[in-house]
Structure P
Amino acid sequence: MPVPELIRIVSRDSPMALAQVARVQAELAARYPELRTEVVPVKTTGDKWLGDLAKVEGKGAFTKEVDAALLAGEADLAVHCVKDVPADRPLPAGTVFAAFLKRDDIRDALVHPGGLTLDALPAGTRIGTSSVRRVAQLAATHPHLECVPFRGNANRRLAKLAAGEADALLLAVSGLERIGRRDVISDVLSPEVMMPPIGAGILALQCREGDTDLIDAVSALGDPDTHREATAERMFLHVLQGHCNSPIAGFARFNHGELSLRACVFTPDGKTRLNAHEWAGRLDPATLGTSVAVALLRQGAREIIDGIPH
């Protein structure tokens with residue numbers, strides 16, 4: 001199999017995104033020692049706009065410029081956090097996911113300067129987060145806490161916390177690990193306490209579909225179990241057709257040869273929570289994702305999603 005001499009890798013220009021590219025570069029170098037890589041950083045609309053994402057294309061705001069660089073031939077490979085890639089519509093025409101890297105931690109973490117756990121936070125504690133998923137779950141389980149809007153990359157949010165703009169933060173464990181800041185975590189929340197977003201902890205490698213040699217080369221970095229989980233989760237979200245203001249959460253697990261998918265849809269105030277959990281059995285991952293979405297739609301998920309302004 002011919003391997004390209006140089007791969008130009010496009011990514012968001014945040015410290016976390018560049019750390020993710022460094023992981024891909026290291027994995028490529030370990031497998032193909034002669035290969036050279038070059039980073040093509042871009043600033044996305046989502047990085048520049050710190051307001052409501054619904055006003056700038058929702059989650060697509062984090063991928064549009066990266067996709068454009070790939071399609072324009074300015075880069076050969078894109079690195080994405082799967083949770084940031086819209087699943088309610090196909091990938092841009094002419095592109096394909098070549099690999100899903102082995103999944104990192106899917107859990108959320110509390111960052112509290114005093115080292116308190118979530119359950120120990122006093123009433124009125126201001127939690128910095130702009131995630132509708134986190135806000136809805138906190139409203140249901142910890143209504144005495146106050147959520148304050150927080151956007152920006154993880155380093156920026158940590159700086160805002162240090163400046164006193166909030167009393168604590170909720171961030172992804174995997175993200176903090178990628179930027180070398182696991183030290184700030186005061187409490188790791190189980191998925192039962194804080195259900196993660198679809199695609200949590202997964203990095204995807206995207207190529208132009210005609211670059212078959214490159215696709216073959218980078219597909220070797222993929223993890224089959226993560227591929228199954230990502231496929232089930234993204235099909236689930238595709239069938240639900242959620243938007244960026246929809247509190248939707250869920251995760252698939254492939255354990256001992258069995259794939260399962262657990263998912264939830266919430267109202268923004270957390271007062272209504274629809275749950276579904278199924279095992280694939282003989283179903284393929286995409287069919288499992290469809291089945292779990294249908295189970296939630298039968299419970300009224302469509303009415304909840306369509307009733308939320310966006």
Structure Q
Amino acid sequence: MEIISGVDNLPGYPEAYVTIGTFDGFHLGHQKVIERLVEKVQNEKVKSVLITFAPHPREIVGNKTSEPIRFINSLEERIQNLASMNLDYLIIQPFNHYLANLEGEIFLEDYLLKNIQIKGFVMGENHTFGKDRKCTAFRLKELGEKKYNFDVEIISRVRDGDFIINSSNIRHLIATGKIELANKYMKKPYHLKGRVISGEKRGRTLQFPTLNILPLSPKKIIPKEGVYCVKVHIIGKSYKGMCNIGYRPTFERNHLTIEVHVIDQKLSNLYGREIDMEFFHYVREEMKFDSVEELKKQLEKDKIYCKNLNLEEKCQH
């Protein structure tokens with residue numbers, strides 16, 4: 001997969017099938033679209049082109065007075081996800097206010113058709129682009145048939161019963177602690193990368209030393225407050241851990257912290273190191289205990305639970 005910055009830099013005016021989207025979360029719906037795109041180009045011996053945007057369009061056109069925008073994946077993670085799909089070209093199109101105010105058909109003519117011999121598109125049925133998101137997949141299909149002579153294959157939404165698998169719904173699952181369902185629909189655990197920072201060192205006095213984590217990206221979704229079973233990746237090694245996200249009400253703190261206890265390991269000199277946590281299972285809500293002893297007893301129960309949990313089995317279900 002060749003990564004191109006901007007569709008204007010695509011070499012050679014290739015004949016191709018194209019898909020467009022932000023692909024945040026890279027869920028089953030996204031995977032269905034891209035698998036079909038790759039299948040079509042294999043049959044017709046042309047190129048596959050995926051166009052995504054950076055920054056995410058919601059950062060440009062989102063409501064500035066609402067809650068801060070949070071995403072499942074950083075751009076780096078989106079690229080890593082897409083690299084596994086056998087695409088020919090990944091175009092990262094810079095997104096700005098000019099592009100946000102461009103009509104969909106003008107974007108099609110001035111950006112896409114000038115740089116790609118488009119045989120066709122493969123699009124999710126709910127995908128839109130252009131100013132005010134007016135250019136739907138069905139409008140694109142109409143334009144292809146009546147004006148531009150390309151094909152548009154529309155891929156229907158993926159559902160699990162009444163649940164529509166899309167990025168917005170998966171963001172909500174993560175934010176409400178339904179981490180196993182989110183993982184199921186992404187076919188991989190939710191990741192949170194951070195840097196180890198100095199904390200209050202209170203965990204040592206509880207015999208549960210923790211690494212305090214500052215997320216690398218302020219735009220990543222932080223899962224709901226509570227205790228999670230996680231896998232910790234640090235300095236090239238992987239360990240089981242239990243992660244607490246919350247305000248530590250037992251000690252009457254009022255700012256959100258992310259702490260992870262690495263089970264049965266004595267790790268030291270990690271300040272400043274990068275850490276990657278995979279979230280597998282939501283254990284319990286954050287609780288306020290009447291005493292430190294009660295908290296220690298609960299932490300021991302949490303540790304045993306996480307230690308005995310089959311993480312890979314959790315991910316598969």
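Rule-based calculations on the coordinates, nothing more; no lab input. The structure displayed is predicted, hence computed values, not measured ones. Cβ atoms are built from the backbone, for glycine too; each structure is taken alone.
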Parent structure of the calculated result 3.2, given that distance in nm of label points 7 Å out along Cα→Cβ at positions 132 and 228 is the read-out and P, Q the choices: P
Quick check on the output: 4.9 is distance in nm of label points 7 Å out along Cα→Cβ at positions 220 and 268, derived from one of P, Q. Which one produced it? P
If we compute relative contact order in percent (Cα under 8 Å, 6 or more apart) for structures P, Q, which one ends up with the highest value? P
To test your reading of the models, identify which of P, Q gives 4.0 for distance in nm of label points 7 Å out along Cα→Cβ at positions 76 and 300 when calculated. Q
Where is Cα Rg over 2.2 N^0.38 Å, for residues 164-235 alone largest, in which of P, Q? P
Please state which of the structures P, Q yields 32 when percent of Cα pairs over 27 Å apart, for residues 108-243 alone is computed from it. P
Using percent of Cα pairs over 36 Å apart as the calculated read-out, with 29 as its value, let me know the right label among P, Q. Q
Given -9500 for helix-only ellipticity at 222 nm (-39500 (n - 2.57) for each DSSP H run of 4 or more, over all residues; to 500), calculated: source structure among P, Q: P
